[in-house]
Structure 1
Amino acid sequence: MLPSLNGGGAERAAVHILNALDARQWERSMYVFAREGRYLADLDPSIALASGTPGSRLDRWLQLQRHLRRTRPHVVMSFLSYFSVLTATRAAGVGARVVFNQQTPISAFLSDADYAWRHPWHRRLFSIVTRCAYRLADAIVATSSGVADDLERAFGVVRDRIRVIHNPVDLDAIAHAVGEPLPAAAPRPHGQFTVVAAGRLADAKNYPLMLDAFAVVRRTIDAHLIILGEGEREADLRDRIARLGLGDAVSLCGFQANPWTFISRADVFVLTSRYEGFGNVIVEAMACGVPVVATSSPGTREIVTDGVDGVLVERHDADAVATALARVLRDAGERRRMSDAARGTAQRFALPIIAAAYDSTLQGLAAC
């Protein structure tokens, strides 16, 4: 269950997880409030897709309740809209187990400038509802131990009720995609180091920090930064690029259906998020054999081993990120060593391994 298949990590993870579950064991379905989003095309055609019709919040809730009464699922896994899904499932009276899939640390989400927390009481109300709803769910799947820690520490969720299951990465699909040619309009830096970043152009991704750090790197290293993604902060980022005098050194390439063909050609992949619940794109970069420089957060700490397959930057400031980037770019031997280690790290998150963990968890819930 999701609001739609717009957006980023949660929607993409939901599609990957559902696709990966064995169709011989599970009758798989997805319900969305709005049938829209880039990831609709990625959903396995054998999965039943249902959606509501436009209406008020109450209308959407009633439509979901009716859908659940018709389909009578054993397990309902919610990615977002947790309280609506919980109450609609309970009201449907079909005995389904409700699982919340938590992709981000809620404490960080409550401080995210991209969401409409205009008044302190909005955040307080959300926190109260979260505490109640998470105690009533049958299980919570957290995408990293950091996300689980936040639920336990800040919202009183009993740790025994949380399963940590990382997001899956389709390594076979990435291996195939990296062989595809770059789009005709893609930048092709010659004789320069190439740094690639990917992700929604949003406040949480902290692209201003990335640009400030890259400006420092450019003082001593000839490099080009390619940013893949789209979002509401694009105009602000273009202004910042101009102010920093980076117009010829930074390319904003928008959404790319195949980001891996860009990433695989990079000397280093960079992520400067304020917070990450996991960091799918980091694993994908590693699968491409690219060293990673990432700011430290609950999700990135679970993936990157500092100095082995990448560099974790504890201080979220431009000088610290620039120092890490320069370290990797200047040392070809370290890049090769990190590249080899990164491919090994990515194997931990391979789709079959993660699918088996979900299968085991969901089988246990369905049998209760």
Structure 2
Amino acid sequence: MLHPRLIVLQPTPYCNINCDYCYLQNRNDRTLMPDAVVEAVRDKIFARLAHDAAPTVVWHAGEPTVAPISWYRRAYAALSPVTPRDTTYTIQSNGVSLPDAWIDFLCETNTRIGLSIDGPEHFHDAHRRTRAGGPTWALVMRNLRRLQAANLHPTVITVLQPGALTAAAEFYRFYRDHDIHQVSFSIDEAEGAHTASSFSGIEKEQVVDFLQAILTLAYQDGYPLYVREIERIAHRLAGRSVSENEQVEPWQVIVVAANGDLTSFSPEFMELRSAPHNNFCFGNILRDDIEAVSSSALFTRTCEEIRAGVAACRDGCRYFGVCGGGAPANKMMENGSLATSETLFCRLSVQSAADALLAFLSTAADKPAHAHWLDAARAEHATLN
């Protein structure tokens, strides 16, 4: 039986906006996942999920809301009968176009939503533009308010640019003033079609200072702002993590593209190009099943390379206890090999979050109401010292 943490389903590669840091190779492709692929996902993946599995199923990449709601109704009708009880469905959207019918559908199906909002207007609109080159912030913020009015409270993914690192107070006020409580920070990283990161040459301490300032400001205000990277590490330190690093274990992450192509480990593998790894396409759900893919030479060799990279991290990185071996896609993109350790992504996304948390713990005198993990994390923080 399968026990994945994350299942990423890509209804279409097409995206209706034009972010300058987008890593998608085929964002002009309007292909819509055929019903036959959905049925194969049902029969070969969902029907084999353990009854106690609790995956998060994410509709993602390019912009999933460009697929018609009628398509989703068919997909849910196919998948729901074999979906484990504790499964969570969510959709990751740029938030530009969410008519009432979409909001009604999210409520009707108990589907959560995440929005991509890169903070205050001038930061967001500098990089997230329409296909005609226009701004998108006002459109997204209008839909954020509509979602909140419908009692849907999106998580937010913010892609940081170097200029944001000196504007922590402005970013914090943006989240507070717009009633945003859950945020995840990503760096503008080299990945897929986006071959160079604007963070090359940026010191880790700059990101640490940004994150620590966000935590401190929220603490001082008593505002419940949950930063996903911080929360994940805090739960690891407190011994409350659900599992180890899902990106280094086979089938903990399952990704199915619109055409049925299948990958595992890092979700971003679907966008990487490596001829020796068949571009990390391990099979196609229309013709292959998980067992056959798992026993293939390609999959076996990829597993071995990822394990070698995890061993390198374990042997040489003091952050291994809160990371568990890094992100294979970033190792491949940045280092040219899965069997490697530290990356820019590691330093600026994982290590910086750990350092920011420890710095915050060293200065916070009292337990903030929203940080239920603080006492346990304090007791365990010596792991990184």
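The numbers here are math on the coordinates, done by the rules we state, and not lab data. On a predicted model such as this, the values are computed, not experimentally measured, just so you know. Cβ atoms are built from the backbone, for glycine too; each structure is taken alone.
Comparison across structures 1, 2 (criterion: mean count of other Cβ atoms within 10 Å over residues 44-51) gives the highest value for 2. Looking at structures 1, 2, which one was distance in nm of label points 7 Å out along Cα→Cβ at positions 36 and 276 calculated from, given that it came out as 2.9? The read-out was computed on structure 1.
Upon calculation of volume of the Cα convex hull per residue in Å³, for residues 196-235 alone from the atomic coordinates, which of the structures 1, 2 produces 90? Clearly, the read-out refers to 2. Ranked by distance in nm of label points 7 Å out along Cα→Cβ at positions 172 and 308, structures 1, 2 are led by 2, which has the greatest value. If Rg and Dmax of the Cα atoms in Å, for residues 244-347 alone is calculated from each of 1, 2, which structure is the one that comes out at 13.2, 40? So the calculation was done on 1. Suppose Rg and Dmax of the Cα atoms in Å works out to 21.0, 65; of 1, 2, which structure was it derived from? Computed on structure 1.
For mean count of other Cβ atoms within 10 Å over residues 28-35, which of the structures 1, 2 scores highest?
Going through 1, 2 one by one, mean count of other Cβ atoms within 10 Å over residues 28-35 peaks for structure 1.
Looking across 1, 2, the calculation of helix-only ellipticity at 222 nm (-39500 (n - 2.57) for each DSSP H run of 4 or more, over all residues; to 500) that yields -11000 traces back to 2.
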